[in-house]
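Take a look at the structures below.
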Structure P
Amino acid sequence: MGYKKTSKKYNGTIKKVSLGTGDKAFEVGGRNAMPFYKFDGDIGEKPKVGIEIMDEAPATWSQAFAELYKEAGDDTAAWAKLVEEKYAPDFICLRFEGADPNGKNKSTDECVEIAKKVAEAITVPLVVAGSKNDEKDAELFQKVSEGLEGKNILLLSAKEENYKTVGAAGALAYNQKVGAESSVDINLAKQLNILMGQLGVKKESTIMDVGCAAAGYGYEYVSSTMDRILLASLGQNDETLQMPIITPVAFDVWAVKEAVASEEDEPTWGDVTERGIHMEVSTATACLVSGSDMVIVRHPKSLETVKNFINALA
């Protein structure tokens, strides 16, 4: 019997969300088929890859990153400009680790000034991530939204604990895009999306952050959650889940032992930076085939490899 090709057709479509302004602005979403399944339907906009930078000097990560970005020194805006010009990411993610009340506790006004300088220094879309302190991030996102009005940035992210403040300020008052962050559970993701919708935030202003884990650290839960979300949004036409997904891979990968254990402590594991890159690429590509529309990485080699992966499949 000869081979007969069949296609799986879905009723639902992921909404498109636009980020940025000018020539480098882009859209994500738009798929009505599973990731890279061009033979089944429209796979939507090509997934995007961004690089993470911080409000702190790159040396706080490791000496390898300090050497990589030594031209920028301690200037976050110069760091952002260097990244765009030298490595051409689709977007840049600025993470305010220094805003953490349990750390340096930078004021929101200081953070807003940094965000403004970064936004002016680059032409690609900007994603702004907080300190993971819900109360501080609500205040931070509110002021950053106002300070960067008209830049069409993405706030990463609103959570159940602070979505009213972040959603109202980001999407409703200043027309920014808002990430909806949940913890690797389809029901939690759906619940937050519903709450955001009741607040008045449109689907076209929402990108889901459904959680992440480094490959080998419970990543199968991440993959199965994204699978369930896509099957519900496409196959069951569940409009509460029809938003693109962003996955901040770098936040998790560069904290696991394979990426941080020194060569002195683990001499058989090889170069510590290369280990981090391998973990990052493995996790990012797994996220893309599971359903992510945007991934955030830290190392330029990871960016290059993941972009080549996307171009080969999209």
Structure Q
Amino acid sequence: MSEDINVPSTENFYNNTVLSLPLANWSGSPDLPMSAVNALETGKVIFLPNLSFSLSREELQLLDPAIVDPKRKNISYQPLKKRIAGVATKEHESAISALLERHHQACLQLIKAIFPEYQQTLHTPTNSLRLHPVAQWTNNTSWRKDDRRLHVDAFPSRPNYGERILRIFTNINPGTENRSWRVGETFPTLAQKFLPRLKSYSPFLSKLQNSVGITKSLRSHYDHLMLQLHDAMKADADYQKNGPQIAIEFPPGSSWACFSDGTPHAAMGGQFMLEQTFLLPVNAMQDPKHAPLKILESLMNKPLI
């Protein structure tokens, strides 16, 4: 992929893409707005430049890519099941589990502070520890898995039937290296642009994929469209270079959040990051019309799940 990318840096585009909050504590502050949900639901990135996650001396020793199983991109942790995967050797599992559990608990505090509307309905939490440099896990992969290309998130093997994908990220780089992103246009504009070129949905193919184990459940029309959109965006070299987008730098000691299924994004650089993922039912949103499911249903004038 070419690095010659047209990334405008106009103040208006930034203000329409990012909401910055001066939060310095995971449990919140009385000086902050009660909620940032409206900005989140309309596709903005919630940037928390002062929200760091401190690591102990022992935890800093875990920031070593060699700890990751060579067959995996990241280490993942399911806090409700206390299950960890992707660690190269068992001797590190306990310490990494404790680190990821601590970050998970911090994220629960953050949700209570700035997304209180979602407290009772967020589910299926998964935390991950990303130790490799971005360039390392993108240079040796297919274009579909190259996350330096603008995309919206979709699960190939785990259909989610329109539920939102809420992700909270923290740059834990012990040095000075930023996590570099590009963020694109709003989902309604994106969907109108790409929908005409997406392949038709086949219920028969969905059943076949499920029967042979490609998917863990039947892929809905919605899930099919989201995967098609993910791939169409990444395959379009002109869009990657010239599509509406802005560069954002997330320095060490900062955190940020977005609905990654509705906010086009690309990871361009950085190393060492914690990422907490939740799912949210569409009907638990404050304004469900902003969900990709509802936007696609409106454009196609029919239900998609």
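Each reported figure results from applying straightforward, stated rules to the coordinates on display, with no laboratory input. Note that the coordinates shown come from a computational prediction; the quantities given were computed from them, not determined experimentally. Cβ atoms are built from the backbone, for glycine too; each structure is taken alone.
Each of the structures P, Q was assessed by distance in nm of label points 7 Å out along Cα→Cβ at positions 84 and 148; the largest value belongs to Q.
When distance in nm of label points 7 Å out along Cα→Cβ at positions 108 and 268 is computed for each of P, Q, which one produces 3.7? Going through each structure in turn, the value belongs to Q. Among candidates P, Q, the computation of helix-only ellipticity at 222 nm (-39500 (n - 2.57) for each DSSP H run of 4 or more, over all residues; to 500) that gave -11500 used structure P. Between structures P, Q, the calculation of distance in nm of label points 7 Å out along Cα→Cβ at positions 60 and 124 yields its largest number for Q. If semi-axes √(5λ) of the Cα gyration tensor in Å, for residues 76-155 alone is calculated from each of P, Q, which structure is the one that comes out at 26, 20, 11? Only one of P, Q returns 26, 20, 11 for semi-axes √(5λ) of the Cα gyration tensor in Å, for residues 76-155 alone, namely Q. Look at relative contact order in percent (Cα under 8 Å, 6 or more apart) for each of P, Q: the largest one is in Q.
Of the structures labelled P, Q, one was used to calculate semi-axes √(5λ) of the Cα gyration tensor in Å, giving 29, 25, 18. Name it.
It must be structure P, since only it matches.
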